[in-house]
Structure formats: structure tokens, C-alpha cells
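Here, each number is a calculation from the coordinates, and none is a lab measurement. Note that the structure is predicted; figures quoted are calculated from it, not measured. Cβ atoms are built from the backbone, for glycine too; each structure is taken alone.
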Structure I
Amino acid sequence: MRKIVYAAAGIALAAGIATPMMAMAADSTTVVVTGADLTTSTAPGPNQFLVIEQRGTGGGVSTVHGPATPPLGMGSLQLAVASTADHWSVYNYDHTGTLLSDITALSYSTYTDNTTTAPALQLEINPGAPAASCTSCASNVTYSTLNFEPYQNSTSQQSLKADTWQGWNVLDGNVWGTRLNMNQGPGVSWSQFVADYPAATVKNGFGVNVGGNWSAMTGNVDALTFGTAAGTTTYDFEPTVALSGKDQCKQSGWMTSNAPTFMNQGACVSYFASNGNADPKG
């Protein structure tokens, strides 16, 4: 995993005179996620993603090059099912406890091999007590999965296309929740869901999934983004790139490695010259 902070918090400057204190800008962080950050451990670490085979034995999850030109970097997260028996989920747990009403950014990009299904974004939530005005809302539910599915947002956002990278803004789309007396489609707008369940929080993970009675398909995800007023994190999925020797450090080759990540060319050369004993950070 490599974390890159693209926009740091704002700093107020004084030039010999008193100036008003400027509001602190929220951090915008991009985290590079490689195959090493995909885990089956039930206790994933920060910036890791838990891969769950919900059912079936076909398909799988991995980080890959491409396809085509991903929104970030040179790779993406690939999820596939081989038949209607398969179902895969990939969850991150960095945002557990966040109120849904505090989420200011929730988006991702998909690439799929068909025009019917693409990886869905999903949050494991505790919906909490519904608003008194929502007479049809379910009460006493402590666990639900809240789902955004691209094909259900073809009218409000864009038609699902094959072999094309497409960006999806969940906060501007329709979602539906399990166990909440909601039909799978078309669901309700994000804003309506938050109004109906004002106390809803991210209970466990957030991430993407494929399957659940889907026909065989392969889909990819990149630029998975979660933000609040405190900051926004974008997960950039990349294939594992490991160099095999010091000659590959040259001509900016050191910059392509993420297993490990090197500080500069010199650190890369030293690492291989020491048989991996030198600090790759220099």
C-alpha cells in the first residue's frame, strides 16, 4: 500500500499584520491498493480490502493491468463470476461508524464486458431508527446492505456500456437497502434514503461486489472514493509490480515498482545490490 496526499490542509499565513484565521481545508488523499492489500483475513488493516466469496466457487478477485485506460494509474480491481451461483464482495473498513448524512463524496468508476451488469457499490450499514414521517420504513433493523447498481441509474446518470470506463456518483443516484421493505429497483434517491434513515451509519465495510444470480461476467473498478468534511480518500487499484534486479531501476523503472516502493533510483539499486537488505526508502 502506498498513500499519497495530493492536497494538504490549508495553512493561514501572517505577514506582519493580524489576518483572519482561514478555514482548514479537508485532506484529499489517494491510496494505491495492490494485490498485497487484498486479504481474506477477518481483521484487515488500514487501507486493506477484505475479499469475501459469498457463495459459489467460480470467478474471483484480483488487481490487474487495464483494461483500456483506467481513470487512475495503469490498473484496476477486477471481479468476475462464472455463473449465477457465484457472488464476490470486496470491503474496506476504514470508514466504520461514519454517519451516512456526513458523507460528502461517494463515487467510483466501472468497466464491464456487458450492458446489463457492472460492479455494484455497497455499504454495510446500521440503518438506525427511521424518521417518523416514513411510515413504510422498517424498524428494529440493525444490519442492512445499502446498494448502488449502475444499471438502475441509467436514467438519472448514464446508460451502462460495455468495454467503457464510466464514472458513477452515488450521492446523485438511486440506492436500495436489504431488510428495509424496499424493492431492489429502482430504490430511492440517496438524499431520500438519508432523510428516511437519518441515524444510519456505516456499520462494517464499504466496497464493491458482483454476482447474486448474475450471468457470467467480468467487471473492473477504479477510483473508489469516500469522503466527509474531515477528508476524502480515493482508492487507486494497481497490479503488483516487482522488479527483478538493479538494471530495472534505471530509466525511471524504480518508479513503477510497488512491491516494494522505492524512494528514488539510488535506493532501488542499493536494495538489489544488498540482496534486499537495504531500506527501499533510502
Structure II
Amino acid sequence: MAYFGQRNGKPEQGIIDALNCASTLMLFVKNVVIPKLQEETPDSEFGIRIGLDHGVKDQVAWSCFGYPDMCEVTATSFYVSVASKLQQAAGRNQIMIGEGLREQFDLHEELAKVRTVTRNGVEVEDRIVTPNYKGRNGRPIDYRQWVFDADRYFTLSPLVSQSPEFLLGNTDQPSIAPLEIRAKLLDDGLGSELVSCGSIVPKNRFIEFRVVPPDNGRYPCTLQFKVENHGNDARTNGGEHYDNHLSEVEEAVNAAYLVHVLRHGEGTRYRGLHYLIAEMRSGGVLTHRGRFGVYIE
């Protein structure tokens, strides 16, 4: 078991760290460990399973067991037990998340998918953690579970800034290459660099986005930014379309103009995980696309 968080830190940051750690671990196992094992033993079926959940502070008990200087710190909670059950429910090389974690950031369906199982030859939804615990009133809790799409999430994770080969282009259209986006949180004239899906940003702040000119970029080109919001806050306060919107189309005559002149700013308005999408076109044809993830508290 691993715990993510700190005494004086925000619980949301612990959740972000847990998701980033789990997705990176899963990628390492699938892309490095398993291929190496299969070189030695082709019939190897090695895999890992991960369960993640979140419990609020006053619903988790911490204790030390053992002798002084030889003790073990242990967390006891419904959510600790559920994390274990989620791990057991996960398939090989799969991550399961619980209701407490998903609702903390209102993760959208692209990343949190309903689990399905085959029963009597029929594929059915499996939404509830088993065993289905009972509450104090004797009724089943019906605590929900989801499959976390680690592969898709990893294309937005902090490691991408160090390993651009993991950037998301468009797998359905191989002709569209990935585009790297960088961001800076502006505050009183000063700016601090942000990492995609790396930390939580307060509401009512301002973020400046820019793109990194791709090595295979063709000029002149046009650039457009799109905001893609998710979650109940954006739906309730942003309207039917979640306040999703496009920027004006800007033209770049060369790479220097692209990186030094064409900047795009957005305010942080809604709680949840949202995307800034940049698209580059040459001769009217979409050639590059990138996404940057921002957690807003």
C-alpha cells in the first residue's frame, strides 16, 4: 500500500500524485518490464493491478503498531479497504478507481470508464465494488468503481514534458502529428511554469499557453486554441456546452513567430480536469495537435 499526501498539503494534490504515479508505473511495466520478460520467457503473463481511492481526513484513522523506533504506521478506513478491493477487481495491467477519488475531481468519462464483465456469455456493466458493504442503516452502500484509462491519461501527464515521444497526436489519423504545449501561471506580473496534469491551480487565475515549434512544422501555418471543459461545475455554471470555446485563428510565418508572438491566455473558472487543445494547419490541412491538462480546485 502507498499513501499520497502530506500533513499540510491539499488532498487534491495527493490525488494528482497518485494518478501520475500509477499511470507512469503502468506504462513502465507494459513497455519495459513485460517485453524484457517475454524475451527471456515468451509465455510469460506477468502483469500488475492497481486500486486507488480517496478518503477525507476525518474518515481515515492513522495508528502506529510495534515498539518505539520499530513501529509501523498503518491507515485504517473504509477507503483503505476499498482500494484493496479495487485492486482485486482490476484486470491484468489495469487501474481501478473508487467513487471518492473520481468525485473529488469529477473525472470525466474519457478517463473513468464503466467496468464491464462477461456473465453467462453476455457483457454487462459492473458498477459496484464487491463485496457490497452495508451502512449503519443495514442497507448496501452501492459504492461505485471505474476503470481508469492510464494510457490516455499518460499522454497528458508530467512525464510528457521530459519525454515528448509520449505526446498525444491523433491515433485515428496518423497524419496528424503531436504538438507540445507549455503553460505559465501568471500572478502579479510574475509567471511560474506549469506542467500538464502536474498540480492543482486555484480558480480565478490566468494561464498563458504557447506551443513548441515542431521539427517537422511547415510554414506559413495557422494556429488555433480550443478550451475543453469537463465536470459538473462547468456544466452548471458554463452552460449547455460547458463554456467550451475556440480562439481566433492566428497565422505564423516562421517558427520564431510561432513561439515568441503567438500566445494564448485563459482564466481558471471551473473545478475539475480541463484541456487546452492546440491545432496547427498548413495550407488549410490539420498537421499537428496537442493537449495540455489543467486541474482546477
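Comparing relative contact order in percent (Cα under 8 Å, 6 or more apart) across structures I, II, the highest figure comes from I. Given 3.4 as the derived value for distance in nm of label points 7 Å out along Cα→Cβ at positions 113 and 137, which of the supplied structures I, II does it correspond to? Label of the source structure: II. Each of I, II could give distance in nm of label points 7 Å out along Cα→Cβ at positions 153 and 177, but the derived value 1.8 comes from I.
Ranked by mean count of other Cβ atoms within 10 Å over residues 49-56, structures I, II are led by II, which has the greatest value. Source structure of the calculated read-out (percent of Cα pairs over 21 Å apart, for residues 105-232 alone, 61) within I, II: II. If distance in nm of label points 7 Å out along Cα→Cβ at positions 33 and 249 comes out at 4.8 when worked out from the coordinates, which of I, II was used? Of the options listed, only II reproduces it.
Where does the value -6000 come from, among I, II, when helix-only ellipticity at 222 nm (-39500 (n - 2.57) for each DSSP H run of 4 or more, over all residues; to 500) is the thing being computed? For helix-only ellipticity at 222 nm (-39500 (n - 2.57) for each DSSP H run of 4 or more, over all residues; to 500), the value -6000 is produced by structure II. Each of I, II could give semi-axes √(5λ) of the Cα gyration tensor in Å, but the derived value 37, 24, 20 comes from II.
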